[in-house]
Structure P
Amino acid sequence: MKAAGAVYELEFQLECMRRGHTVSIPICDNAGYDAIVDGRKGLSRVQVRGTICLQSYRYQVGTGIGKSKVNTAGDYDFLAVRIPNHDAWYLVPQEELLHSVTAKFYPHNSKSSGKLEKYRDDFGLP
């Protein structure tokens with residue numbers, strides 16, 4: 001749903017600004033990322049996703065860009081994932097997701113050992 005995606009992108013921009021980062025947005029939507037964030041050491045390209053759907057005990061988003069469903073090197077630097085019903089943000093380095101079709105998150109399970117849980121609420125951009 002395009003409207004929901006726009007909301008997630010705006011929420012990401014606001015969250016970055018709250019944390020003291022400068023955010024720039026591509027003029028066209030043909031880039032492989034939704035935002036450029038000026039972190040402490042440079043610029044990072046960020047693809048933003050979000051979901052409210054719990055599926056098989058987890059939240060899941062796609063990692064690919066456009067028609068390509070598989071995440072490939074160079075598409076973006078970070079995948080930002082918003083799960084609003086748990087007030088959770090994940091900022092996952094792209095190399096953690098290489099060649100994957102989906103990324104899975106468990107914000108509702110404080111004892112989860114999911115490999116991406118270490119990126120929850122981590123906005124430690126380079």
Structure Q
Amino acid sequence: MIYRIELEHHFDAEHYMPKHTGKCNQMHGHRWEVKVVIQTTRLNSSGMVVDFGDIKAIINELDHHALNLLMDNPTAENIAEGLWQQIVERMIDVDSVVLVTVWETPECSITVGDACDFITLAEGC
């Protein structure tokens with residue numbers, strides 16, 4: 001049996017990109033949209049893949065923060081990677097597939113995950 005969950009959540013935060021030469025090197029804010037996909041063959045001791053509230057709590061750690069105080073270069077890519085690392089480290093079994101997508105704007109997103117995770121989801125097994 002394969003179990004796959006998808007969660008969408010958001011956080012509001014400001015940042016600037018010190019290594020960027022365009023207008024984004026000035027402080028500005030976004031409503032960041034986040035989608036987390038977790039696929040596994042095992043349920044936890046509560047009979048769930050994960051508690052949705054636990055994933056939301058990780059995302060909420062960024063809410064209403066100046067992201068430059070939390071990381072050196074808070075690009076959408078680095079934010080997505082940081083969320084992915086936190087989710088993997090805190091609550092995912094070894095056989096789980098995790099993808100994290102972060103939208104900086106409604107039109108622009110980045111998805112991160114282990115290379116094998118992309119292959120596994122694409123193949124459906």
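Each value in this text was obtained by applying a stated rule to the coordinates, not by laboratory testing. Small disclaimer: the values here were computed from a predicted structure and weren't measured. Cβ atoms are built from the backbone, for glycine too; each structure is taken alone.
Match the computed value 21 of relative contact order in percent (Cα under 8 Å, 6 or more apart) to one of the structures P, Q, and report its label. Walk me through the intermediate numbers first.
Details: P: 21; Q: 28.
It traces back to P.
If we compute distance in nm of label points 7 Å out along Cα→Cβ at positions 62 and 86 for structures P, Q, which one ends up with the highest value? Intermediate values should be presented prior to the final figure.
Details: P: 2.2; Q: 0.8.
Going through P, Q one by one, distance in nm of label points 7 Å out along Cα→Cβ at positions 62 and 86 is largest in P.
Match the computed value 0.5 of distance in nm of label points 7 Å out along Cα→Cβ at positions 46 and 78 to one of the structures P, Q, and report its label. The correct label is P. Can you spot which of P, Q the value -4500 was calculated from, given it is helix-only ellipticity at 222 nm (-39500 (n - 2.57) for each DSSP H run of 4 or more, over all residues; to 500)? This figure was derived from P.
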